[in-house]
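Have a look at these structures, which come just after this line.
Coordinate-derived values only; no laboratory data. All values reported here derive from a predicted model rather than from experimental measurement. Cβ atoms are built from the backbone, for glycine too; each structure is taken alone.
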Structure I
Amino acid sequence: MPELPEVETVRRGLALALEGKRLARVEVRRADLRRPFPERFAERLRGRRIRSFRRRAKYLLVGLDSGEDWLIHLGMSGRMLVGQGWPNELDAHDHVVVGTDDGTVVRFNDARRFGVMDLMDASETAAHPLLAGLGPEPLDPAFDGQALAKRLAGKEAPIKAALLDQRVVAGIGNIYASEALFRAGISPLRKSGTVAGVRADRLAQAVRSVLSEAIEAGGSSLRDHRQTSGELGYFQHSFAVYEREGERCPTCRSKSAIRRLVQSGRSTFYCAKCQR
C-alpha cells in the first residue's frame, strides 16, 4: 500500500497539473471500488474548479469550488496518471477518468480495486469515518520527540506495531517504520512505552528525515507505485534494511546482520547489532 511519501508525491504531481482548472469531463466506469461511489459522483464533480490539493495521512483531499472535498485513497495498487488529451482507448482498470478545460486528463487506474473515493462538504471532512481519530502528521513542525513520547506512553505493544497504528502517527507504513527504527537505533521489539526522552527524540527525527528523503526521491516503487507522470519512484535504492535480509549492515558492517521477523503479519527488517 502506498505510504505517506508515495501519496505526497502524487499530491504534488496532481497539484501541478490540476490546481485552478475546471473539470470539464468526468467518466466513472464502474459502480464501486472498495466502497460504492457516492451518489451522483460524476455529476457533482463535473463543472467544478479545483482549488487545492491536500494530504491527510495516506489520503488525498481535493478542495472544490462547490465547498466540497473529494477524498481519494489509492488502496493497494491505485495510480493517478496525468496526460494530455482524452485517450482513444482506456485500460480495463481505468475506473475514473477526468478531463479539464485545458485538455489535461487524469486516469485513476486501480487493478485490485482497493481504492476509495468519496465526496463531502468540506466542513465535515475532519469527521469523516476514514479520517476521524488519525494521529498527528509526522512532517508537521509540532511533531517532535516529546509529542511522540506522549502518544506512546503506557503502551506495551512493540514500537514497530505502534508506528503502524494510524491513531498514534498518521501515514507511516511498513517500509518507513523499519527504516526509521534503524536510523534511530531502536529495536522493533522494544516496548512502545519505553521510547521516551532521547530515544523518542531520535525516533521522531528519524521518521521526519526518512519520510522527507523518500518524498524527494518520488517515493518507493516496489510493485505498483508510480508518480503522476508514470515514472517510478527511486527511494527503494536507498533502503538500509527493508527487504535486505541476510545482508551486511551499512552502519556496523557486520555480515548477515540484517534480519527479518514477522510482527502482526508484516515483515520487519532490522540490524540485530545496531538496534536496541
Structure II
Amino acid sequence: MAKLKGGLIQMGLKGDTSESPDAIRQKMLDAHLPLIDEAGKQGVQVLCMQEVFTQPYFCPSQDGKWYAAAESIPDGPTVKLMQEYAKKYSMVIVVPIYEEEMTGVYYNTAAVIDADGSYLGKYRKTHIPQVAGFWEKFFFKPGGSNYPVFQTAYCKLGVYICYDRHFPEGWRALALNGAEYIVNPSATVAGLSEYLWKLEQPASAVANGCYIGAINRVGTEGPWNIGEFYGQSYFVNPRGQIEKEASRDKDELIVHDMDMDMVREVRDTWQFFRDRRPETYGALTEIR
C-alpha cells in the first residue's frame, strides 16, 4: 500500500500582543522549530502549521500595527527558513503566513515548499469573512489563486485556508484539479464553529474522495477575548473517518500514516466525479 506520513502542528501564541510583530514572529518560530525537527526525525513527508502561524490571530482588532507582520513570498525570512528545513529533512512544508504583495496589498497565504527545498508556489485564501471578532477584510485581500494543486515529491497537494472550508466549491475544485491530500490551516474558536469543525472537513473528504489535514491553534489571545482556540487538529480519510486527532489545549505535533490507496479505492467505489452534472449547475454562478 502507498503510505503518506503527514504531520500537523498546532500551537498557542508565544509572547504578548503588545509586542512587535517581529518579536512575536521570532518567539513563534523558536517554539515551532523543535517540533519541525521532531517531524523530520519521525520521517514526516508533508508538514503543515496553523493559519498565519508566526503571529497571533490579530483580526479581532482593526489595528494597522499588524500590517508589519506581513512578509514577501518566497523571498521573506520565514519561507527562506522553511526551505532550509524542508531540504534538511526531505520534507514538504506548507507555510501559512501573512503575505505582502506590495505596500497596502496583503493576503492570507500558504507557501508550499517541496522536499528538496524548492518553492513550488502559493495559495491565497479565497473567502474572507467580515463579522464581529473576525474583521479579516481589514487585513486581507481575497485571493484569486484558481485552486492550485502542487505536485510534490510525495503527493498531489492542495491547500484551503480556515473560512474557505465553509464553501464546498473550493474543495471540489481542488479535487478536480488532482488533489489527493488537502490541508486546511485554521484559527477557529469555540462556539458554533466547534460543532462544524468535525462535520465539514469529513463531509468534504467524502464528497471528494481525498484525505484532509485540519489544523487549528490552541489557547486564548488577549486582549481580544473572542474565545478559546480549541485545537483538535486531525487527519480524516476519504470515507470521512477521523483517523488521528490532537488534544484540545496543548502545543502538539501529530504524525499519521495515510493509506493513499484509499483515495483510488473510494473514488472507484463512489463515482461522484463520473456522475456529477456540471452542465446543470450553471445557475449556481449566476444567482446573486
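Some observations on this one:
- Label whose coordinates, when distance in nm of label points 7 Å out along Cα→Cβ at positions 66 and 146 is calculated, return 4.4 (choices I, II): I
- Test item: semi-axes √(5λ) of the Cα gyration tensor in Å, for residues 106-169 alone calculated as 28, 17, 12, pick one of I, II: I
- Which of I, II yields 16.5 [mean count of other Cβ atoms within 10 Å over residues 42-49, calculated]: I
- The greatest value of distance in nm of label points 7 Å out along Cα→Cβ at positions 186 and 234 among structures I, II is that of I.
- Structure from which 1, 6, 12, 16, 17, 15, 11, 9, 6, 4, 2, 0 was derived, P(r) over Cα pairs in 5 Å bins from 0, in percent, options I, II: I
- Which of I, II yields 18.8 [mean count of other Cβ atoms within 10 Å over residues 82-89, calculated]: II
- When distance in nm of label points 7 Å out along Cα→Cβ at positions 2 and 242 is computed across structures I, II, the figure 2.7 traces back to II.
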